[in-house]
Structure P
Amino acid sequence: MILLDDLAKRIMLDDPEEWRILSQVPWAQYDALLTDLGDGSGYRVHFLDGVLEILAPSRKHEQGKTLLGHLLELYFLEAYIEYFPMGSTTLQNPAQQAGGEPDESYCIGTDKEFPDLAIEVIVTSGSINRLELYRRLGVQEVWFWKKNRLFLYHLREDTPEQFVNTAGYELIEQSDILPNLDITLLIRCLQNPSPLAAAKAFRQGIKEV
């Protein structure tokens with residue numbers, strides 16, 4: 001196992017698309033790494049049962065998450081939905097040995113300790129099961145933007161029985177927490193290579209509903 005003492009410095013030299021995956025990492029070392037990296041480091045750090053993942057997001061990754069977040073916030077404003085953006089806030093549940101930093105996250109309606117919605121842009125897949133991670137953090141809905149497709153999952157079971165392969169989440173076509181959001185419109189605008197054109201088309205599409 002690679003020691004974590006100097007990891008915060010070493011990953012600065014790595015390719016920004018490259019994942020660092022470490023195993024058998026104690027919670028205390030994971031917590032210490034977050035302290036070493038500090039707020040606003042730009043890295044995404046995930047932890048589950050002793051497995052630690054670190055990612056320096058690429059430009060493509062950041063463009064995807066920023067556009068998706070921007071479109072969602074346009075929707076909140078146009079639909080008069082109270083929301084509390086949490087961004088990439090570090091979410092932790094030590095008792096469940098789970099910690100993560102989504103690309104974007106939101107509380108809907110009221111502010112809460114953990115978000116109702118977590119969003120991940122997948123450019124390079126890691127080894128940690130994201131749905132299992134977010135189940136342990138109590139996140140009700142998880143969206144993955146991957147290869148120009150949007151995958152929505154809603155938590156149905158705290159203890160997975162029917163949805164074992166997806167950690168208690170059900171793959172859905174329409175958001176449960178944002179039932180009036182036109183997902184087809186959202187996907188079409190996310191696929192637009194021009195962020196400005198995407199935002200204008202999305203806002204116009206919302207108003208026409």
Structure Q
Amino acid sequence: MTQTTGSTSQRSVIVEGGVIAGNYTDKYGSTNPLHRKLMQGFHDTLDALIARTEALDVHEVGCGEGHLSLHMAGVGLTVRGSDFSKQVIEQARENAAHAKHPIPFSVASVYDLQPPEDAAELVICCEVLEHVEEPERAVEVLATLARPWLLVSVPREPLWRGLNMARGKYLRDLGNTPGHLNHWSRRGLRAMLQRHVDVLEMRTPLPWTFALCKARKSYGG
């Protein structure tokens with residue numbers, strides 16, 4: 001089902017199975033100069049950490065409408081994407097066709113992904129873990145797919161909610177973006193990830209936390 005809400009400037013929001021799918025706000029298409037500057041910091045950090053891995057084969061888990069997959073394909077990476085939502089995957093396929101990038105997108109929950117078919121040299125999971133009901137279980141799955149690299153990002157809390165409140169957004173929910181079930185500080189994210197993977201580097205472009213990780217073992221298949 002697709003809903004329209006005034007809090008997103010009349011942008012359609014996809015809700016599937018009672019869960020907000022894709023991006024709640026159009027952060028990739030915003031024309032606000034400050035917003036665009038923040039997104040530039042996001043992309044610069046993403047690109048720098050990808051470059052550190054020297055990986056060429058990427059699986060973006062929780063790809064949403066495919067914006068990051070298209071960004072990575074545009075710089076020469078071999079990319080595929082997956083998301084639990086059929087509706088956002090349809091949008092991702094339309095976006096890829098429009099951009100003339102033959103990216104394979106598939107409908108799959110993170111919990112159902114399995115090696116070897118879903119494994120990749122680099123697994124990317126950006127702006128996803130805050131939405132899932134079982135983040136630890138999701139990271140366990142991601143660790144089995146990473147061969148050996150895993151790159152994740154989440155909103156940096158409590159800064160994220162503080163910035164929302166400063167701009168008068170989601171005040172009744174103390175600045176919490178709709179659909180965000182989990183919240184991590186930089187230290188909290190590291191602690192959670194380290195139970196499953198080795199965290200090699202963390203970066204904090206305002207207002208996110210990125211973590212570049214490496215699987216601890218080579219999984220068969």
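A short reminder: the numbers here are calculations on the coordinates, not readings from a lab. Remember, it's a predicted structure, so these values are computed and weren't measured experimentally. Cβ atoms are built from the backbone, for glycine too; each structure is taken alone.
Can you rank P, Q by distance in nm of label points 7 Å out along Cα→Cβ at positions 88 and 112 and just name the one with the largest value? Working shown, then result.
On the way: P: 2.4; Q: 1.6.
Across P, Q, distance in nm of label points 7 Å out along Cα→Cβ at positions 88 and 112 peaks for P.
For the read-out distance in nm of label points 7 Å out along Cα→Cβ at positions 96 and 168, a value of 0.6 was computed from one structure; give its label from P, Q. Don't skip to the answer; put the middle values down first.
Values: P: 0.6; Q: 4.1.
Only one of P, Q returns 0.6 for distance in nm of label points 7 Å out along Cα→Cβ at positions 96 and 168, namely P.
Have a look at P, Q and say which one yields 0.4 for distance in nm of label points 7 Å out along Cα→Cβ at positions 152 and 184, as calculated. Don't jump to the answer; show the numbers that get you there.
Values: P: 1.3; Q: 0.4.
This figure was derived from Q.
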